[in-house]
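K.L.:
What follows is a set of structures to go through.
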Structure P
Amino acid sequence: MALTAAAAAKALLALQRFGLGPKPGGIGRIGKDPLKALQSDLNSGSAISDSSLPTYVQAAASGQNSFEEAYAIFQKECRARFSKQLQPEIGFLERLVLFWSNHFSMSAWKSNTVLGTIGQWERDVVRKNVLGKFSDMLIGTMRHPAMIAFLDNENSMGPNSPIGRSWGMGYNENLAREILELHTLGVGAGYTELDVTNLAKIITGWSYVRGWEADNKWNGGNQQNRGQFIFRPDWHEPGAITVLGKSYTQTGIDQGLTVLRDLAIHPKTAEHIAYKLVLHFISDSPTPEMVNPVKTAFLNSGGNLKTTALALIKLPAALTGTPTKIRTPYELTVAQFRASKVTTWGDREWAVSEPLRALNHMPFERQTPDGYPDETAWWLNPDAMTIRLDTAQLFYDVFWWKTAPVPATLGTQLFDMALSAQSKALLAQTTDKRNGLTSLLMLPEFQRR
């Protein structure tokens, strides 16, 4: 039975707002029950099946070797994640991976350590915990060499630790500050500068084995743990330390782990994450009616991210209304491949990276730890739509020209009854495939979510 316009619009929202865009015929396949389809998508599996990708041990070691080795691994990781994003019918789970990866944003270009390990971090920390406990994702990230290196914690020493006293060294606040400001509580959540300082002391000694330490067997390093996270007890600030009014009396690494577990289930963390989820997926203006049910689900489940994601898609606003947010450039690129059935960029990676760089959305290249913005205005700078048009034309010229379908036919296959009369007329009147398919990729139905 054919879908009504209302049913098709709801299915399109599921595919666009929460997914990575429709494949031909996708609306018809999920249109009977889009909410159930979104729920089922969470069972599609987050793991990337590619035995050529490095293990943690291999990736960590690569970050201490040559730039060429680290960069080769980085490129392989980017190709593998992109291929994974083309596979599911909807891609809700993949969108969640992208959300959490951006929540713990790092720039691969900070150092070889980050470059060689950031892809493995996303696979083995974000993907493995994307439907698990937030505390596990948080701790896994803070104990990863990529984050340690990105926020300069590898040399952080307690001033009263044995090595700190001997070397006259102190602590670095970068990681502690971003844990509180970005990763957990959020700006304006009531923590103080003293809380930042004390958390920084608590995570002193959280480091990774630099190549020279492994080569010389210094500071606990050897070739077996080259590049890997290491806790250095003689760098750790001793004694009880207070954060957010609570005294943490644990010793060693347990002190930091306990603080992170508490932060992971703090009410302000729940509110911060709920707000960000609604902002990313649904609206540039999250209301309490949108945020509170997601916050409650997070709190009541102890930070279970699957429970939280299910609460998000069950919001009354989730599958209703007109799409007002614009796709990010990376999401748009994935959507173009999915719509066209092109499955790989082959040796034409430049035709993907150059537009993304022009639109300021290269994967793992955000220089600041706040991640790429979710607000639509950020992606609608004065030149953005011109570059998006150029990108659509380039996609056709490089990837689509041999297998290009009739624009009007593809429009119906992608959007079904959700295609507006105006868009349908535009596609019907074009006789040139290049112009017609470029127009299709620029339609509001394709650009917005």
Structure Q
Amino acid sequence: MNERFTVNTRSNRTFGRISKATAAAALSVAVLAPITAPAYAQPDTRPTAEAAAKNETRAASSANEPLLIGHRGAAGTAPENTVSAFKDARSSHADYFEIDVQLSADGVPFLFHDDTPARTTNVEDVFPGRENDPITSFTWAELQQLDAGSYFSDKFVGEKIPHFNDAAKIANNKIGVFIEIKSPVNSPGIEKVVADSLQNNRDWNRLLKNDQIEVLGFDPASNQRFAELAPDVPLQQLIGTVPDSATLAQIATYADHFGTSYRNLDAAGVARVKAAGMGIGVYTVNSTEAYDQMVALGVDRVTGDFPIQFSRHERGQKPFPQNTGVQIADSINDVPGNDLQPETGEHVILQNTTNRTIDVSGYIIRDAANTQLTVGNGYVLAPGAQLRVYTGPGTNRADAYYNNGTANVLNNGGDSIALWTGNGNLQDTFAN
């Protein structure tokens, strides 16, 4: 008889796991062919339920709050996949933080998300001309010369790319690690490196024995290789949308859990995953409205860039205790015509929700990729007033500020953005 996955409250982190061997026998699957993941899509809109309805939803679901996972550590409040981000996650009361592991050119496992160093390092200064080279083409010694923090803010200048084992040293008995095997085709043999580390490294093995480890990835062939090497380590298959029941049944022969984009998930998808005997998680949730929506659907784990935000939300506290009264009212990602057209291109709407005037000069709007829009000097919002902050060119007015950007910032298929004061206080987040 198969042991089915059961949802537990967060105070009890022991999870039942499907028997992979039994599932395989039940399906009479002799050889597993690689599964082609559907293309990632992100159509959705911000939840619009009234406050009373949201409170009712939370009250009904509070008995089974999902596990909280900090995405790339806590990528909303610190540089992703860095020691600072892991420490932020550890102090947030999250259950896990997620990391991305790859192999350097000389075989050292390191933590980095992108396929190239261009977006999150100063590679153009240290290794001119190698900005778009594969990150795995750099040796460990070369990787250690890069600054992986200053792209986020000056507060993190000098932050290094971590070694894989650094994450295990930061985790403790209150927070575990989700290990995503990133772009395995670029890191041949990485599955064995991770499996061996979990068994042989003291810090990883401690977490493994405490059931504080889960391995995940988008590549089905890589996941199957890892399952063969370490069949007792919980494994999660990531796909951007929930596939049909037959595909889920095949996934359940090697994976314990299934992870997908929250933007594409509905009740039918949750039901299909749970019927296959797997737990279900969602990524990357960055607003309390979306979090409540996922709780109502019955997901088992929520991954987000701002774990402290959801931790406070769960405890009935203000998610943004430093908020001065300005919130993100809306984000107009996909406008008719060109996103950067003069005067009417893509933009974010800020609103003063108080009965006093608020100076928003220097406020920063940062998206999930850390692309930024800023508010210019001299912008003061009257009570209830709105300010539209545009990416492209236009004529500045009392209710509109134009950044004169030459590349679009907002993802037309849906985006997550955060509002910060000029001195680094988080004010609000928004997702659509």
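K.L.:
Using distance in nm of label points 7 Å out along Cα→Cβ at positions 176 and 200 as the calculated read-out, with 0.6 as its value, let me know the right label among P, Q.
P.N.:
Values: P: 0.6; Q: 2.4.
Only structure P yields this read-out.
K.L.:
From P, Q, which structure was helix-only ellipticity at 222 nm (-39500 (n - 2.57) for each DSSP H run of 4 or more, over all residues; to 500) = -6500 calculated on?
P.N.:
Working: P: -14500; Q: -6500.
Traced to structure Q.
K.L.:
Assuming 15 is relative contact order in percent (Cα under 8 Å, 6 or more apart) as calculated from a single structure, say which of P, Q it is.
P.N.:
Working: P: 19; Q: 15.
Structure of origin is Q.
K.L.:
Right, another one. The value 23.2 for mean count of other Cβ atoms within 10 Å over residues 120-127 was derived from one model only; which of P, Q is it? Could the numbers behind the result be given before it?
P.N.:
Working: P: 23.2; Q: 18.5.
It must be structure P, since only it matches.
K.L.:
Next question, about the same structure. Out of P, Q, choose the structure whose coordinates give Rg/Rh (Cα atoms, Kirkwood Rh) equal to 0.97 when calculated. Please report the intermediate quantities before stating the final value.
P.N.:
On the way: P: 1.01; Q: 0.97.
Here the read-out was taken from Q.
K.L.:
Compute Cα Rg over 2.2 N^0.38 Å, for residues 232-295 alone for each of P, Q and report the one that scores greatest.
P.N.:
Values: P: 1.57; Q: 1.08.
For this comparison of Cα Rg over 2.2 N^0.38 Å, for residues 232-295 alone, the top structure is P.
K.L.:
Suppose you compute distance in nm of label points 7 Å out along Cα→Cβ at positions 96 and 368 for every structure in P, Q: which one lands on 2.9?
P.N.:
For distance in nm of label points 7 Å out along Cα→Cβ at positions 96 and 368, the value 2.9 is produced by structure P.
A short reminder: the numbers here are calculations on the coordinates, not readings from a lab. Computed from a prediction, not measured in an experiment: that's the story for all the values here. Cβ atoms are built from the backbone, for glycine too; each structure is taken alone.
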